[in-house]
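In what follows, structures are represented as structure tokens.
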Structure P
Amino acid sequence: MKTAHNPRRSWAPAVAGLALAAVSALAQAQVSLTTVVELAQRNSTTVRLAEADVQKASAALGESRDAFIPSVDFGSGLPAFPEVGFTGSLPTIWDASVGSVVFSMPQIRAVKAARQGLQAAQLALKDAREQVALEASTTYIEMDIVSRELDAARQQEVYASRLVDIEQERTDAGVDPLSDLLQARLAAAQLKLNRLHLETREATLSKQLSALTGLPSGSITPDHGSIPEIPAVTADDVPRTTEGVESAQSLALAKKQMAKGDEERQWFPQISFGILYNRNTTLLNTINKYYASPLPANDLSSGFSLQIPVFDMGMRAKARESAADALRARVEAEEAQHRNDVAIATLTASLRELDTMAEIATLKDQIAGEQLKTVLAQLELGNGAGIGPGAPSQLSPKAEQLARIDERQKYIDSLDAEMDLSRARLGLLRALGHMQDWLNTLNTR
């Protein structure tokens, strides 16, 4: 039986192959630090909550200012049953009213407080975005360094495997004791454990970046070239007030304005303006029996209302409550500044040690590299000391593997020192208020 040719079946494997290739390319694509920071700020719940606070503060400012803008209300209604007797109120088909505050010191204070509150919310939003950028940058840089360490660790395993093979041959030939072979195997096992630790750390960092950015886990490969140099700032640099501290200070000023407004509410009068219009009706009522003249169809009244506070214990208690809130906000702002000053001092002290440790690790890495070159040269050309009595023995092949393992280990140690130094520098940048300057350089890369 002849089967009809289905063109869709012939295209299906090709389409599936292209899809798999696209997914594989996406999984292996490098993502720049700029992209990671932008995605993290867009995906952060902290940032979105701060944005909602800004919208709320903006609405609160509008609400406090709108008290001085006349509001218009409209209403209408008919009685369910005919009215009997004198009800004391005019029967209306519909009515309209206009009213607004003309003068109120507490309301003026409320407007100023709302303006300060909006500024505090905007500064808190900037602080939240900066904090998310710090977390994303630190995680990204650490993942980049761990990836390079993992490459070096895998190279170490290759050299350790060769060392075990060499020791096995030398032990079988009776040149080296069995303990040397066991030591080589132990070193190989320890290097394997280090590599497993690094793989676990890389997987953890990958999930952290995935949670920060919203990208699939394992889809982010760091691009080392997208990481700008982190400036070596110190506490001697001119510090700026951070957005978090400024936000706390603005909130304290807002609370202070509200406290003043509640206090002045006890002494300052309030002037309001209003207009009232009624469209009267004589349907379903006998209202004209109770007035000397017929009920007019239209009623309009307007005027100013003056309210003078005389005695209100509840208002005084509210003023004391607002004063306590203002005091608390001021203390919290001072504490935020104090914590930032302590962070600057702590990071500055640790940076001096980390700078020296990074320098030592770099020098050790360079020395190990030079020692490896010497070992390779001696293995290729001989040690040049001859074969007479007292001359040093010729290096064995295992010396090369030991030198290579040591050089890779010193390289990993230097990367660890670089990672600690980068983390501390970024922290000090943020504490000094210069974090945004470094973030601006991301857009140029």
Structure Q
Amino acid sequence: MTASTQPTAIDDVPFGRFHARITAMTFGANFSDGYALGIIGALLPVLGTQWGLNGVESGLLGASALIGLFFGSVILGRVSDRIGRQKVYVLNFLLIAVASVLQLWAPEIWTLFALRVLIGFGLGADYAVGPTLLSEFAPRRHRGMMLASLTVMWTVGYVAANVLGVYLVGDGDSWRWLLASGAIPALIVLIVRIGAPESPAWLISKGRIDEAKAIVRKYIGIEITPEQFPAVATEEVNAEDFKELFGSRMRRKTWFGVIFYSALVLPYFAIYTFVPTIFTSLEVEDEDLQYLILNLFLLAGGIAGLWLVQKFRRRPATFWSFVVLTVSLVLLGVFSGANLILLMIPFAIYTFVMSAASNLTQVYPPELFPTSLRASGVGLLNGLSRIASAVGTFVLPIMLEGWGIAVSMYVLAAVLAVGAVFTWLWAPETAKDHIV
């Protein structure tokens, strides 16, 4: 690509071949993420039977990757703010691929638990670094669509894992091969990412201006000056101080991000890790067919979410998503003893809207933080949201055993209601005001 001699802000360049490439690199990671997290939920009934798992053990195994995600997001997100995005962006998938293959030989639950924590640790890095790197290359006009599309690919991977887990698992050790198959997309991502460039915004924040200019010239084909990254060049946040996320300038955005992200994904992972168990509690007939239908709604919602982030501003889109999701789970509890049609309508609505709203979890967090704190902030939000998800995933089977399906749905609806309240009170509008 021939560089233009006319200075152009990186935010204003047209969407080009390199933007498609960097998006595709992160696409593959999100597919792999969704696949790795989805496959365990589909296989838990088989593992529960073969290994005689109780509710606590099932909850721990279901939450294992989410626990790793917390540590990976927080630790490696911070590391990437110190040493750069590119190294973490590439090497985390080596860990994911190796740990995925080793699941073939897991002799008992605790070995499998440890391997899935390692997989989650690697995935956590990508939750922090993937959307951060992409957002720092993306043109402003296309940033929302590019980031939201990551969730669509995550959903494709998640649905693929669910379908394969339900329809291919059988007696014996077939579950081992399905778990280990997560190494295939991870290896593809690792290979494709070799040679990925460093973020020019991060390089400028470290004073490495010539390197940033060379990367932009090579991959985007324009000449830039440091002034065309004004938020970087005049950055007042101390990049070496993680406490700045909770300082007077950033704390409201940080706490909003934590609550928004955690409240949205806690019920999602809890419910979809244990859909087969929930169907059993609801005495649903033809469980495999209903599971397939819900997965189709999951996929359709993810695609519809692209329209959501393009057409609506962040604050109202988030608030009304929380409202619809809260009502859906309340109705699911109310209709838990009703016929199949009344039962599946709120379940399908919840599935569709939750999948659409999940696009916001890729778009909103990077927009809340300035460059020097972006990976740390996104990593923190991802990490804490995954702890919340792990708690929900661990507690749901225990609640189902002790309280039943209706009360369990009301509790999860209350979590979503908290998200709606804090969105109304604290959510900033970033759709037209993203900090580079």
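Values for this structure:
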quantity	calculated
Mean projected area of the Cα convex hull in nm², for residues 128-359 alone - highest-scoring structure of P, Q	P
Entry that produces -26500 once helix-only ellipticity at 222 nm (-39500 (n - 2.57) for each DSSP H run of 4 or more, over all residues; to 500) is calculated, selected from P, Q	Q
Of the structures P, Q, the one that 5, 23, 33, 24, 11, 4, 0 was derived from, the read-out being P(r) over Cα pairs in 10 Å bins from 0, in percent	Q
Identity of the structure behind 0.00 (criterion: FRET efficiency 1/(1 + (r/R0)^6) of positions 72 and 416 (r between Cβ atoms, R0 = 25 Å, to 0.05), calculated), options P, Q	P
Which entry (P, Q) yields the derived value 3.7 for mean projected area of the Cα convex hull in nm², for residues 104-159 alone	P
If mean count of other Cβ atoms within 10 Å over residues 152-159 is computed and equals 18.4, the structure in P, Q	P
Comparison of P, Q - label where relative contact order in percent (Cα under 8 Å, 6 or more apart) is highest	Q
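Just so you know, all these numbers are worked out from the coordinates, no wet-lab data involved. Remember, predicted model here, so these are calculated numbers, not experimental data. Cβ atoms are built from the backbone, for glycine too; each structure is taken alone.
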